[in-house]
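Read through the structures below before going on.
Nothing in this text is a laboratory measurement; each read-out follows from the coordinates by a stated rule. Quantities reported herein were computed from a predicted structural model and do not represent experimental measurements. Cβ atoms are built from the backbone, for glycine too; each structure is taken alone.
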Structure 1
Amino acid sequence: MSERIKKISIISDTFILFDEIAPSLHPRGSNILLWNVIKSLLDNYQIDFEIYQFGKKDSEKEFNNIKIVTLQSDSFDQYKEKLGALSFDSDILHYNNIDLVSSEKNIITTATIHTNAFLEKESAKERLLECSSFFNKIVVVNDGYVDRYNELGNKIRLIKNGVPLDTFRFSNKKQIYESHISILFPNLNSPKKNRDFAVELIKELNKGEKRYNLILTGESEILDLDNDMYEFVGQVNYGSDMQKLYHSCDITIVPSISESCSLCSLESMACGTVVIANDIEGVSSYIIDNISGFLVSTGNIQDWVLTIKRLVNNPKEYYEIARNARNIMEKEYNSERMATDYYKMWINLIEGKDEKM
């Protein structure tokens, strides 16, 4: 039981979808990560949570015993104005989207930076420095953010992301090296995921004797590929359905040109499906090259081809990489550890302690 934290208010954009047959979590990565933290803290402490989001009409509903307050807003700016006019009777106010802050509150206030725009755009950095006084702590999810905002000193708190290991269970792929190799490419429709590279990669792979099949999530689109080279599985529900997908595929590719944290990489690594990713900030923080996965520049497609074929032809190495990845997930990137880090940060703020990163 926690007597020091009784209530936490969460500020988000769209968090819970109520326009479906049954309420559901909006599948944005930042929502999934925060939801795992909330679930863990609910299991271990008596803390009340309330979540604020915007929508088509004002409402107060419950989702898994958590109050969801929806503020009718026609635009992002209008939603910010409404939030600015509110007062909160909570111990902690946490922004799941740092762009939503509009005024100082007489309450301990924290936020998490999820979007990599804060790494890539100078204007985003300037905005952060301008509004940093609103926050007691700003959580960042990888070392790149820490380095970029070192002038904020102890106001920055590194909390690495994590996934629920009981949901994303490890599977030893003993019979993956068949005539057809399934390569998972998540989030087809996001431009930053680099779909064109994935298409060219599967073409290159299929110039050899083995057949490679690209498994795509997202919305169906017509690609410049033969039908036997790809398969759409559509929108896949978070959790057990995603676990089944990782288990059914042999390799996950993440050729993204921009990432703050590749959640699908962490989930895939937890499941024992080896990840090959573009060597960029936000992915290289989570994958140790040649130990827990592979980091290859998308500027050299032949290196990707050679890496994939090397794995396909060396099941012993595949299993070693997969096992290393799972071990790292268990030690560093599980949701229980992430939730504990958030809890300790909030407790230290309440007690007036200035923790080190």
Structure 2
Amino acid sequence: MNYNDWVKMTLIHGGQLHQVAEQYKIPTADWLDLSTGIAPISYPIPNIPLTVWQQLPQQSSELIAVAKQYYQCQQLVVTNGSQAIIQALPTLYRQKNIESQDVYVPYRGYKEHAHAWKMAGYTLHFYQGNLPEITKLQPNSVLVVINPNNPTGQVFNHEVLSQYQAKLKQLNGLFILDEAFIDVIPNNPSFSSQVNDSHTLVLRSFGKFFGLAGIRIGFLVADNYWCQKFEALLGPWQVNGPAQIIAEHALRDTNWHIEQCNKLNSLRIHQEALLWQLFTKKLVKCIQGCDLFLTLSFHQHDSAKKIYHLLCQQGIYCRLSDEQETLRFGIGKEGSIKRLESACRQACKNLNELKNTGN
């Protein structure tokens, strides 16, 4: 794949329901949207005083304190989502390390990382599955790890990550961990507590686990150097006041965290079993993911694209991968599973008919 083809893929994201609805001429209200990895169960919005809506947002010391407790870190920056950090980081890093040129990024994963570094003039090195060979990392280089990976669900353990962290520090490089989906991974494998100098950064998403992506809030776990740099760059009023109130309540609610993990795990197990039953091992090679999404890989290269189209014709919106080889399904609510089951059965029936007619 050449770079021009790759750049086109970076512009595609899940959650573009209005665009897909227009393409298939089905009203947006009639769709089941499973195109993102956002939890289908949202944290209940607390009462927000009118003054919070009226005033300019101030940085909340209460939110900072509860976020440090939740993420088990010493310092962090509150942002309006990870995207602002991803886009600004390459330019800021060049100011810090002018010798840096090489960036290692996953071939499969959130491609805005690679896009931002490439646009800033860095040389990209893609790695598949396993992390790049540690002995071949270049001096002053950057390594981006998505943990767990989206869409594969692959999780790297602490021991492995610690080895790379030490190596990047030795090379005067930068180690970046995107932990957008890690809240649902058992035994809390987050690397947030291991950030102790300017060679490591951790991105944490709020909206996915708490089912509130629309309020646009996220966190950068970093040392004092990076916290000061990003606070100066992002400026005041980065996150609106109501979002800060909601996030503070949600991060503090430990009982809800436990309930959410249990519910999502139960929904994931049910949905994964259903997808195996519907598509069967003759069609599907494997199902990967976590308790926020499931990714289906197919034996036949073109099956994913065909099934995506057949599901869209029925108002079911999942995520066709950039490579058009896999389908990622967000986790649906209990009430939506019957509709998903019916649509998948019909899609499989239609797929067989297409095969029989040679299309």
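Quick check: 1.9 is what I get for distance in nm of label points 7 Å out along Cα→Cβ at positions 99 and 219, calculated from one of 1, 2. Which structure matches? Comparing all candidates, it corresponds to 1.
To which of 1, 2 does the computed value 3.0 (distance in nm of label points 7 Å out along Cα→Cβ at positions 195 and 323) belong? Matching structure: 2. If you line up 1, 2 by FRET efficiency 1/(1 + (r/R0)^6) of positions 131 and 331 (r between Cβ atoms, R0 = 30 Å, to 0.05), the top spot, with the largest value, goes to 2. Given 4.3 as the derived value for distance in nm of label points 7 Å out along Cα→Cβ at positions 27 and 51, which of the supplied structures 1, 2 does it correspond to? Among 1, 2, the structure yielding 4.3 for distance in nm of label points 7 Å out along Cα→Cβ at positions 27 and 51 is 2. A value of -13500 for helix-only ellipticity at 222 nm (-39500 (n - 2.57) for each DSSP H run of 4 or more, over all residues; to 500), calculated from one of 1, 2, originates in structure 2. Have a look at 1, 2 and say which one yields 16 for relative contact order in percent (Cα under 8 Å, 6 or more apart), as calculated. This figure was derived from 1. A value of -0.46, -0.91, -1.11 for log10 I(q)/I(0) by the Debye sum over Cα atoms at q = 0.11, 0.16, 0.18 Å⁻¹, for residues 139-290 alone, calculated from one of 1, 2, originates in structure 1.
If you line up 1, 2 by mean count of other Cβ atoms within 10 Å over residues 147-154, the top spot, with the largest value, goes to 2.
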